[in-house]
Structure I
Amino acid sequence: MSHITTDPASLRLAAMLIVLTFIPAIASAETLKSPDGQLTFQIELRPAGSKSQLVYQVTTPKDTIVTDSTISFVRKDGVVIGDHLEMVSVEPASSHDSTWNPVYGERSSIRDHYTTQTFRYRDTKANCLFVLEVRCYDTGIAFRTTLGDANGATISLAREQTEFRFPTDYPAWRTTSAQGTYDKVPLSQLGKNVERPLTIEAGKKVVAIGEAQLVDYAVMRLQTVTDGGPGVVSQLQSEIVSPTPLTTPWRFVMVADTPGELLEGNDLLLNLNEPCAIADTSWIQPGKVIREISLTTDGAKACIDFAVKNNFRYVEFDAGWYGHEYDDTSDATTVTVDAKRSPGPLDLPGVIEYARQRDIGILVYVNRRALEKQLDEILPLYKKWGIAGVKYGFVQTGSQKWTAWLHEAVRKAADHQLMVDVHDEYRPTGYSRTYPNLMTQEGVRGDEATPSANLAITTIFTRNLAGAADHTICYYDPRVRANWSHAHQLAKAVCTYSPWQFMYWYDTPLSPLQDGKTTRNRIIDSPELKFFAEVPTVWDDTRVLNGVIGESVVTARRSGERWFIGAMNGNQPRTLTVPLDFLDRDTKYEATIYRDDPSLDGPTKVRIDQQIVDSNTVLETELRSNGGEAISLFPAK
């Protein structure tokens with residue numbers, strides 16, 4: 001099941017392993033520096049009693065980021081791989097520098113620049129090869145381990161014991177579920193089952209620990225090291241069974257001066273994944289999505305008309321269109337509206353044709369119960385129907401079995417030119433580079449769970465480091481007025497990245513006369529909705545202008561010549577200065593500013609101001625408690 005069997009570079013490595021002559025080399029400390037020389041990865045074999053273990057460090061010229069940490073694995077039979085290592089060989093260090101263009105992303109051009117080195121060892125007691133491949137980027141270091149000879153024999157791992165130890169008991173932002181809340185806890189008190197990425201305030205640096213290119217291995221969570229020191233060790237969500245050679249996902253340590261720089265460097269995860277495997281990607285289209293909540297033909301057509309008018313790309317039918325999502329007898333090959341959710345009627349074929357004529361795509365939700373038993377049947381069927389994409393609901397995650405199943409389900413969807421949104425507990429590790437039909441995923445405490453403003457901002461510098469997150473933005477729902485503000489929600493469309501950005505999660509464009517219900521949130525024609533209509537979902541450039549975890553964030557993103565800025569604030573009023581020095585120096589821009597103003601009449605209380613600005617302008621942004629501000633900047637006519 002190891003993904004090394006389909007990775008050409010790993011196949012070459014496997015071939016080299018076959019012909020190795022195992023003559024122990026003299027062990028000594030080896031160092032690998034990042035291209036800019038500011039990060040150093042040091043590795044050595046160190047005797048410890050009867051053991052000989054691999055020990056690594058990550059340092060900067062002034063600080064030790066990760067101190068003496070070991071890497072080992074425990075087989076199912078109890079034998080440890082990594083406790084009795086001898087060096088076999090060390091490849092000379094080399095460098096790589098290329099630029100690639102993603103199908104979509106937070107920036108349109110990504111530089112992949114690193115130094116790399118491979119270290120080969122053999123565990124003499126476990127009789128097992130142990131090969132460590134290291135990459136050193138300016139933004140962090142990454143390594144992965146290959147175990148076993150190239151003979152295809154099965155290896156069973158009970159545990160992976162990859163340590164990340166720190167010199168001081170730094171505070172870290174902890175959550176123990178993919179949709180959980182965060183608290184700030186010293187490393188020594190993190191406990192078990194901590195989600196990744198784990199963001200750590202490491203003195204003058206900000207550090208994040210996580211994994212990339214998780215395809216058919218168990219999910220790595222983190223737990224406090226066994227001796228209770230300031231550090232964490234990997235905690236796999238299941239045992240691993242694989243033919244050898246087995247290659248782990250990448251383990252990474254991102255390092256930055258500020259939380260904003262950490263987020264700007266999150267291309268590291270994409271660079272650690274394989275290039276796009278889809279030859280023709282023309283059918284993969286980002287865009288804004290409105291969820292159709294009435295499950296009726298009238299509601300669907302109203303949403304399609306709204307999408308056309310407001311520059312949305314998709315309408316999504318959520319749970320209930322094919323029956324009760326939790327009923328194992330519900331058939332996702334039929335249109336059978338769940339009577340508990342809607343009286344119907346829903347003419348889905350007619351709706352799909354109505355949408356096609358207006359260049360709007362239709363997305364459908366399918367719960368894992370139907371996915372697991374009907375996947376190979378529904379994917380070609382949905383393609384035939386004219387469906388654009390599928391939202392995989394409540395998928396099972398964590399174990400090697402379900403990790404492999406899910407990524408295979410993404411690949412199968414690509415075979416039928418269907419895009420995918422994975423919901424609930426799944427967190428990304430960069431696989432959307434290889435299969436960009438994986439548009440977005442949840443794995444975040446989005447607005448349907450009513451996170452506090454502070455939590456939403458914390459999420460940006462933790463969960464969002466891993467990639468796109470479906471935050472299910474609300475607008476007219478009462479929770480907006482109770483917990484945030486409407487300008488805060490406008491800003492979230494910029495600050496949170498998702499190629500499929502769901503907006504108006506609980507809202508409907510149906511009139512009361514059409515709908516017959518008074519409990520739904522109506523989308524009314526409010527002037528500030530122009531921002532939602534104009535804002536893109538994918539970008540050519542991204543800058544984090546201000547960021548304090550749990551307190552505030554200001555993000556600027558560019559699409560073509562247009563810039564959009566979002567400012568989200570926590571529970572304390574504050575004034576922020578926003579220099580516009582990232583703008584083109586030879587261009588003046590018309591800035592449209594959407595800000596909270598409680599003195600206004602109407603339900604949303606968003607004031608709209610306009611002014612001409614340029615790269616010398618410094619805006620002063622006064623943010624109310626739990627409020628926000630959104631700005632669009634277009635070249636002035």
Structure II
Amino acid sequence: MCGIVGGIAQRDVVPILMEGLRRLEYRGYDSAGLAVVNDQKIFRKRALGKVSALQALIDQDPIGGALGIAHTRWATHGKPSTDNAHPHVSNDSVAVVHNGIIENHDQLRTSLKENGYRFTSETDTEVIVHKIHDQLEKNPNLLTAVQKAVSSLDGAYALGVVNKDQPDTLVACRKGSPLVIGVGIGEYFIASDIAALLPVTQRFIFLEEGDIAELKTDSLVIYDSNQNVVDRPIKESQLRADAVEKGQYRHYMLKEIYEQPWAITQTLEGRFVDNRLQDNAFGHNAAEVFDNIKAVQILACGTSYHAGMVAKYWLEKYARVPCNIDVASEFRYRRPVIAEGTLVVTISQSGETADTLAALLEAKKMGVKYALTICNAPESSLVRESDLVLMTRAGPEIGVASTKAFTTQLVSLLMLVIAVGRRFELSEEIERQISSELFTLPGNLEKVLKLDEQIQRLSEQFAEKHNALFLGRGTQYPIAMEGALKLKEISYIHAEAYPAGELKHGPLALIDAEMPVITVAPNNTLLEKLKSNMQEVSARGGQLIVFMDESLEADEAENLQIIKVPKVANVISPIVYTVPLQLLSYHVAVLKGTDVDQPRNLAKSVTVE
């Protein structure tokens with residue numbers, strides 16, 4: 001959840017670390033801090049709040065150095081405060097930044113206190129820095145001290161460590177949390193995400209589970225979990241530094257909403273030949289895997305879970321493939337039964353979602369043979385743990401509330417429906433139709449984006465609202481859930497979604513003039529039933545907002561407003577109807593004056609349980 005950046009160079013690294021923190025702020029923004037080694041001393045600055053607060057401290061009292069580490073925090077252990085902010089320091093000698101959770105921190109804290117260590121924070125991280133200092137007292141080599149210290153840690157961590165007595169060394173390690181090394185000329189950097197380092201390099205090494213790296217200006221040595229020296233390949237990133245800038249847009253979220261036609265084009269690019277999806281888009285042995293599966297099990301969290309729910313409808317309706325879906329955090333604790341021949345599909349924007357990764361590993365322990373991940377991050381943990389991979393190619397998504405990652409996941413899942421379904425009951429004719437409709441998506445989303453001003457005017461009705469209800473049927477029910485999630489995430493309006501048929505089974509009691517009800521109503525076979533649900537709301541004085549197929553005849557009334565959405569085929573309608581709900585949530589949040597890109601209490605990449 002937190003963001004780490006560090007560097008060792010032959011120049012002042014502070015400006016590089018600060019720019020890296022700004023680019024990682026989507027990972028946490030409760031507090032920020034930085035430590036540099038200079039003249040065999042550690043100089044540290046920490047601030048409560050966003051990176052801008054830390055920058056103000058440095059502007060007032062500058063520090064500099066060629067070796068440093070920095071951190072932006074999403075609080076787990078201990079409330080947001082300056083004392084709990086990273087880096088943590090032990091005896092003015094060692095400094096550490098950490099992403100992850102140390103599960104045995106209580107026991108370690110007790111033993112360290114008995115050894116005379118004084119704690120100044122409530123964090124689990126502080127036990128790490130004291131453990132490293134304790135090992136340095138026995139052996140002055142920082143690498144050795146870190147290796148011995150982490151062997152006593154239970155849990156997940158990515159670490160950056162510096163020592164005032166070794167101003168030529170930066171040590172980094174990872175277990176369960178992502179960490180990359182940026183390779184420069186006579187300099188090296190570390191970060192939680194390559195986006196942090198794009199201004200200084202496009203060459204990266206992705207540390208693997210259990211790796212510990214010793215970085216100097218003239219050398220890099222990586223040790224695996226068995227302390228053997230290993231080579232990790234250098235990857236060249238195609239991303240540009242300006243790929244994570246807002247450009248002309250007020251917020252990253254709005255930029256990413258408008259990037260969706262382009263992002264979907266990237267998802268589809270090169271994966272079809274003569275309008276026929278190629279199995280090898282999922283991996284070189286995908287055809288063999290797909291030939292042998294009998295069912296699908298989807299594992300995901302949050303927005304990705306909603307994408308998986310849509311896929312379940314698609315897989316069972318078009319392909320006639322049995323499909324189960326679980327919230328990843330529940331799957332590993334409920335003793336699930338997975339039938340032989342099941343393809344486990346994980347969905348994650350970052351590829352580092354802790355619950356989803358843990359669920360996949362649990363499925364493997366249960367003997368699952370086939371695993372596919374749909375992901376936006378090459379070299380991520382889920383990618384490395386999966387047999388098959390379909391990259392969404394959405395590009396960097398900085399706004400915490402997912403937009404283009406979600407729609408490209410849906411496109412990827414519909415491609416999976418084609419690939420699997422042709423082995424079951426998906427006819428060639430329906431396959432051709434679905435493929436053709438996929439290629440209409442960029443143009444149709446461009447049309448939907450033209451509704452922006454109309455939706456912005458609609459958002460004014462939510463200025464004083466505190467609750468909202470979303471309704472949908474069939475594949476639009478998960479879209480209603482996604483719309484409710486977006487609204488609550490960034491505007492802090494309490495919002496819930498229900499299958500429209502469940503309205504009369506309880507939620508109808510909530511309907512009054514103060515409860516806006518947002519309904520997703522494409523022109524499909526369930527429309528007539530949805531109309532009766534809409535009448536139930538209207539009869540009770542509810543304020544009804546309907547996103548409706550433009551081909552339908554309907555008149556607005558005093559408590560009924562209609563937003564006409566371009567007519568599209570039913571199979572792609574969940575993707576198309578997502579976008580107006582994203583725009584609605586965005587404009588309501590702007591009107592409410594909330595922090596759209598960095599909503600309170602949330603972080604982008606959930607790398608802890």
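Every number in this text was worked out from the coordinates using simple rules, so none of it is lab data. Remember, it's a predicted structure, so these values are computed and weren't measured experimentally. Cβ atoms are built from the backbone, for glycine too; each structure is taken alone.
Out of I, II, choose the structure whose coordinates give helix-only ellipticity at 222 nm (-39500 (n - 2.57) for each DSSP H run of 4 or more, over all residues; to 500) equal to -5000 when calculated. This value belongs to structure I.
Ranked on FRET efficiency 1/(1 + (r/R0)^6) of positions 112 and 424 (r between Cβ atoms, R0 = 25 Å, to 0.05), which label among I, II comes first with the largest value?
On the way: I: 0.20; II: 0.00.
Structure I comes out on top.
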